[in-house]
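These are the structures, in structure tokens.
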Structure 1
Amino acid sequence: MSVRIPIFDLDGTLLDSDAALLRPFVALGVRPEQVRFGAVVGEECERLGVDLDRYVALYDPGEAQPFPGVEDLLASLDRWALCSNKHPRSGHAELARLGWRPTVALFTDAFDGPKRLEPVLAALGVAADEVVYVGDTAHDRAAARAAGVCFGLAAWNPRAEPVEGDVVLRRPAEVVALLAC
């Protein structure tokens, strides 16, 4: 098999963004422990009684920073993609700020509900066995399973919780070995 193409989640996988994601919710009166990470941003705003446009206006796309090792990993890749439940305005702003240029970047506006990998596969022009999806949440795992895609858990995020059957990645550099299997 040739080298697989990595598809990444953004928040909690490439970016250490928990504080940045929480800050607008807290500013809008939500207690931090009420927020679920990995959910579709619009659905989470609705669940918490927060206006999506106000949340997005308060979100600072300059706050979240890459996890250690992520920039080196991305620089080593010829081709990679992004599949995220993040609002597209914030997601594209973060990609531009960081100078990251994935081959494909799909955000919550590309899906009817939670993120799905099938549109990313179609945009890349590849089959499920030609990619690996790297994420940090149960939502990410579910998206990979639904599409028949190999899943790697970004365990460099201390919030990531492995389950039986996960390929657990402790450092971003370990993604490279997963691409060759």
Structure 2
Amino acid sequence: MENLISVGHTKKSHGLKGELKVQIEEQYLDDFLAAETIFLEIKGKKLPFFVESIREGNEVLVKLEGVDSREAADNLASKELFLREEDLASVEETTADPDDFTQYIGYHVHDTELGVIGAIEDIFEYPQQMMAALTYQNREVLLPMHAAFIKNIQSDNKIILMELPEGLLEL
């Protein structure tokens, strides 16, 4: 069976068309907003539901395929909500000790499009995330050490494969 991670729970229904209010733990919110499938625990079993839409406002509202009435949504209220571990960019991020990033000093960063960027010279901790300092085209650049950008870490070869957003190295 797939590894499922609890990311929050459903609350009560909203409106008449089957939307549900959900409470999502902050570190999983971006992953939830991007999810195509969620799992709800019903009678001890984790059942998959396809996401039709998600709206974010004062409350996070989710519309699930096949849940088209207030009554159907009411049946799914107050249930634990799960995502597949593979759909979580933040699992690695939340379990990693920030000091662990210093182990990557000396690793070479390769971008999926641009190839070799350079070797990590230092790691800095900023309020929002860890940043790797390296020299690229004769100038110092900072790269966010964020799980969404890191595609693969090859400890044997000391290579970090990243998929950097276009234009990041020009900043």
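Every number in this text was worked out from the coordinates using simple rules, so none of it is lab data. Here the structure is a predicted model, which means the values were calculated and not measured. Cβ atoms are built from the backbone, for glycine too; each structure is taken alone.
When relative contact order in percent (Cα under 8 Å, 6 or more apart) is computed across structures 1, 2, the figure 19 traces back to 2. When distance in nm of label points 7 Å out along Cα→Cβ at positions 11 and 115 is calculated for each of structures 1, 2, structure 2 comes out greatest.
Of structures 1, 2, the largest value of FRET efficiency 1/(1 + (r/R0)^6) of positions 27 and 139 (r between Cβ atoms, R0 = 35 Å, to 0.05) belongs to 1.
A value of -9500 for helix-only ellipticity at 222 nm (-39500 (n - 2.57) for each DSSP H run of 4 or more, over all residues; to 500), calculated from one of 1, 2, originates in structure 1. Where does the value 2.6 come from, among 1, 2, when distance in nm of label points 7 Å out along Cα→Cβ at positions 75 and 131 is the thing being computed? Source structure: 1.
Taking Kirkwood radius over Cα pairs in Å as the criterion, the highest value among 1, 2 goes to 2.
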